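Please go over the structures that come below.
Rule-based calculations on the coordinates, nothing more; no lab input. Keep in mind the model is a prediction, meaning the values are calculated, not measured. Cβ atoms are built from the backbone, for glycine too; each structure is taken alone.
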Structure I
Amino acid sequence: MFRRILVIATIFGGLMVCAPAAEVFKEVLGSANAFLGSLNEEQRALAVLPFNSDERLNWHYVPKERLGIPLQKLDEKQRELALALLKTLLSQSGYETVETIRSLEDVLKVIEGGKGPVRDHEMYYFIIFGTPSESDNWGIRYEGHHVSMHWTIVDGKIVSSCPQFLGSNPGEVKDGPRKGTRPLGATEDIGRTLVKSLDEKQRAEGILQRDVPADVITGNSREAAIEENVGLLYSALNADQQGVLISLIQLIANIQRPELAEERLAKLREAGIENIKFAWIGGLEKGEKHYYRVQGPTFVIEYDNTQNNANHIHVVWRDFKGDFGQDILKSHYTAFAAGAGTGVHIH
């Protein structure tokens, strides 16, 4: 246990070896342009919108048609290039998780017998906002039922990978050839391990006595906000418990490729790990409705498992000021305005 915590803490401490940011950007830029270059004019009209489009901030995680180009409208080569772009942005385990979530649409189709929303594993949409280049601002969105992933690029740097939403229905496949599949199982298990390790005094702060939220509280809001900052402080946990909390944060950050995950963790360290709080609502046993939140000065992770007899998971990572790169863009445009006023060009 202590060895595992030491390894996790070392990674969280910033010793992860990653490719330089410039190399990461060039890989993503090349992959984005290769995908767009494979599309015909009609497909490009679906796949590309201006960077300043209001649609860039309009995100969902329910089953519905969306703007963008769905996988179903791509031929085999184009689909390969689209998924290659996704692979440049996610870790290997993150990509496998996202693809497993997409595949659960086929499981839901069988469970629901054609009743309810359309379940189609090809109704997952790519969209590029702006023109991929080394100087322009642009963005990428990949979205479908239970998946909403966003990346914002400013001045040749990926400045944001939030919001990051993943869901799983079923949380665990109970029957059939996919029995036992749990794409987000670790987020449930580690959270429960932490809350069940709390002593009586810790539980008084860490377990909130209130109704379990029906969904993540931030929902699909354009700007994340939590009205309260409650829960058990990181500093009030013992060494083992701190390691478990860190492993939970790392797990969710690691959906992204290592370089992007490390940038997130660097922001957490800068804001102060000691300021992070953990809060749990609901039952402690598997099958009981429950919710937890990990919140720091700059971010919030929400996990909710209340639907379908507590077998339907939602997990989201939001940055309070950095979703969609809004904080960086604000500074960028302010600098641009100042440069324009003095005759200095700042792209």
Structure II
Amino acid sequence: MTKTERPLVGITMGDAAGVGPEIIVRALNLPETYEQCRPLVIGDVGRFERTVAGMNLSLTVRRVGAPGEGLYTHGSIDVFQATDVDLSEIAYGKVDARCGAAAVHSVQRAARMALAGEIDAICTAPLNKDAMNQAGFHYPGHTEMLGELTATPNYSMMLSSGKLRVLHVSTHVALQEAIRRVTKARVLEVIRLADSAAREYLGIEAPHVAVAGVNPHAGENGLFGQEDIDEIAPAIAEAKAAGINVSGPWPGDTVFARAHQGQFDICVAMYHDQGHVAVKMLGFDGGVNTTIGLPIIRTSADHGTAFGRAGQWRASPQSQIEAIQLAAHVAQQRLSRKVKAGV
């Protein structure tokens, strides 16, 4: 590795019937993307050719057989064909098992490339959970799929928008199940992941981790539930004893606003909507989803497939652009550390 080498970021296509290909093409139509990384799209060549034509852009789509074959220059989109099915004529905005299967195959291939060191990071575009399940892949989402593909038992989803960064104790489960998953062991695990994420992904040397309570007013001393007393507070105490700068449990209706104001560096939410609503209220088009705890770098656009806009060429690429930028930044930091270490 050399200090001037740009990291190679694998960008998975997502669901071909959604806005994934469009927001990827918009991101790759920016010269600055190529200044930050070498982007390799992992998906379907025909779909990207149709997308470029539909958007009336003067970009060339190149099929490559391996990461080393890419040109990685502005004006040319390098695509690794990850599916045996031609998706170029698939209808936009409709659930299709073929798109679900192709989206999963793209992520699987990207994960293998990242684990083998062929690419430096993964940035995923949105997939459709219904299409994925119709294709026989019963994952709640990217996060759980990548946990399995990398054999990682302990991981968490981090959403970020501006100064608000939130990790989640649980994500794609029913609310009753989410409450059952609020255990001392899991909360402690996510506190540790939050501390690590703030250091590596955000460059904060001594982060302040804030932990949200699960009940209203963080339980109000047991008046509104015992989970905050029995599970969350002991996890915070153990994390403090281990040297982590952590506080809480704080009421969920105030902790995220305080973090956005700069009082905390990163937050731990107890369940999906508790964290997601706060982040998406701040920046629906610009949030970034990152999986923390994996042996590989993975970021993603923080929105869905937007079937209602697919094929109309008006989807905002901002979240995808920011996700690529973050993947490139973290990968560059890792590469720089390897250079310094002589690896």
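semi-axes √(5λ) of the Cα gyration tensor in Å was computed and gave 35, 22, 17; which structure, I, II, did it come from? Show your work: numbers first, answer last.
Details: I: 33, 27, 18; II: 35, 22, 17.
Attributed to the structure labelled II.
Here P(r) over Cα pairs in 10 Å bins from 0, in percent, for residues 57-208 alone was calculated and came to 9, 29, 33, 22, 7, 0; which of the structures I, II was it taken from? Working through the options, I get structure II.
When mean count of other Cβ atoms within 10 Å over residues 73-80 is calculated, the result is 13.9; to which of the structures I, II does this value belong? The value was obtained from structure I. Which of I, II yields 19 for relative contact order in percent (Cα under 8 Å, 6 or more apart), as computed? Corresponding structure: I.
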